[in-house]
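Here, each number is a calculation from the coordinates, and none is a lab measurement. This structure is a prediction, so every number in the text was calculated from the model and none was measured. Cβ atoms are built from the backbone, for glycine too; each structure is taken alone.
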Structure P
Amino acid sequence: MPIDVSTLAGWVGAVTTALSPLVARIEAHVREADRLHLDDTPMPVLAKGKTRTGRLWTVIRDDRPFGGPEPPAAAYFYSPDRSGAHAETWLGDFHGIVQADAFSGFGRLYEPGRKPGPIREAACWAHARRKFFELADLRKAPITIEAVTRIDAIFAIIERAANGLEPDERRAHRQAHSAVLVADLAAWLRENRAKPSAKAPTAAAIDYLLKRWSAFTRFLDDGRICLSNNAAERAIRPMAVGRRNWTFAGSDAGGHRTAALYTLIETAKLNGIDPQAWLADVLARLPDHPARRIDDLLPWNWTPSRLHQIAA
């Protein structure tokens, strides 16, 4: 028998309310990190006779690239528009490193006088490379092809060899191997900046790097920083794929529920846990589970109940 959409929506709302303590603990765990990945994507939301564009944001904590012991987690939140103030509000007391694209709305995050402490920007080399790659693929311009080759040299051997090393080891490795390539790239970019016209796409791609050079080169002095923001881009991809199936959120409340469910599901996946098995077990245990022991049910602490093991 078909189930009414409003009934299904009510069930989803009840589930997200029941699981809200876990969502809050995951969010707190993410904010406790020294370094975060941040990204967002459009989210259609139903309006009168049409849809409007909200945003779904993701904030990723993943310390594994620098050998950190803390478990990875993905927090999502919804906003009705793309104002950078939403990210600023969500981050709250966080102060550390944020890896993100060059969205102008993030500007206030990086202000030196920010309270409770400054956030340092770490720019994404994958974004910079993509600008050159698209031009190289489209126009076959020698400058863009050379830029891609030079950036690939930093990614290909040097960064892969540093993956998983502790921060001090990664920094030493980068100082020994990456720094010279980065310095050569800077000199080459400045030398070639004058060749294309000021309004040419190639000039814009070069300026994107040079105008943010301190943010792009911060990884050389801090082993915790990744070369790219791919962790956040991977985390936002399920949302982009999911839109093809569910089309839009029914309301702002639906957007917030979507964010909560993505937080739970994607965090479970990051920790190698089957989201369906975990959520089924947790929902069955929550009514009798002591609130003071809610952390026992987080994906990285979870042990299936005996009844769940028998059912499996």
Structure Q
Amino acid sequence: MKLFNLLVSFLCMVTSASCGAADTDKFERYRSLSRSAPIELTDSSYEDITSKPRDYHVAVLLTAADARYGCILCREFQPEWELIARSWNKGSKPDGLQMLFGTLDFSDGKGTFQKLMLQTAPVLLVFPPTVGPFAKIDDAPLRFDFSGPISAEQLYTWMNRQLPEGPKPPLVRPINYMRLVSGITILMGAVTLFTVLSPYVLPIVRNRNLWAAFSLIAILLFTSGHMFNHIRKVPYVAGDGRGGISYFAGGFSNQFGMETQIVAAIYAVLSFATIALAMKVPRIADNKAQQVAVIIWGSVLLGMYSFLLSVFKTKNGGYPFFLPPF
């Protein structure tokens, strides 16, 4: 009886060792095929690489990159997937953490697509190991469905969250020399253009009156409710219910597009009248002309303020004050 138990134990050890060796051989065989790119799989190789037992992770991208299938997302993501596989294979990994990357195209894996009942592509499946230090009790594959364009960084971050804790190979994008050369060329062109045009452009850029005009226009636009119109998509004008047109909307939370322009024009006239009284009129040498200018600009100021108050009263009917003549 003791001899029988020893024989059974020996056979189990031999079987385990042979299974482990076969599993290791399978991993090394597939890894030799994916030094710089994911393994191109078929139905049979997909079944083989994901079969149990396995002491390695497997990430398989089920895609339909052929042009006849019209999967634009599949073709756009393929270079990103190859970048992930290349970065992992070339990077340093923790001891014992083994992973294979494969690509199963619909043209070569129709049986697998039917077996998995896939209606869309691409789909990523990550199979955890079933034996070894990183084995999981639930060995069902983890699935990532693509809802839209995604970068290699986003998918790689998701994959790292599914792997055991520890350092992972960094995702390394190759240097885009064309973009680098283009950037340097554009920069040199911009510097050259600035050097040539600076004698003509700098006086304009440094012109205080120009900046004052731009600032004043911006202030008038935004204080009159220009952004409110863009956010609320307000109508330009509206009917008054009697066959006419209403230019001002009642209430403080409503306004029309035309109303904004009228208020901006009022603010502009008030601003120019104030500037004229403060800066232009004192420089007039003739006393009579100066008095006439004061009367004119003062009348403009009074009239515009009166009209502004009437607009305010239109929007708020309970406002008790007014300023003649409006």
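Once FRET efficiency 1/(1 + (r/R0)^6) of positions 269 and 293 (r between Cβ atoms, R0 = 25 Å, to 0.05) is evaluated on every structure in P, Q, the highest one turns out to be Q. Can you say which of P, Q returns 25 when relative contact order in percent (Cα under 8 Å, 6 or more apart) is computed? Structure of origin is P.
Comparing FRET efficiency 1/(1 + (r/R0)^6) of positions 133 and 189 (r between Cβ atoms, R0 = 30 Å, to 0.05) across structures P, Q, the highest value is found for P.
If Kirkwood radius over Cα pairs in Å, for residues 125-276 alone is computed to be 23.6, which of P, Q is the source? The value was obtained from structure Q.
Ranked by mean count of other Cβ atoms within 10 Å over residues 93-100, structures P, Q are led by P, which has the greatest value. If mean projected area of the Cα convex hull in nm², for residues 85-164 alone computes to 6.5, which of P, Q did it come from? Matching structure: Q. Starting from the value -15500: which structure in P, Q was helix-only ellipticity at 222 nm (-39500 (n - 2.57) for each DSSP H run of 4 or more, over all residues; to 500) calculated from? Going through each structure in turn, the value belongs to P. Comparing mean projected area of the Cα convex hull in nm² across structures P, Q, the highest value is found for Q.
When distance in nm of label points 7 Å out along Cα→Cβ at positions 45 and 261 is calculated for each of structures P, Q, structure Q comes out greatest.
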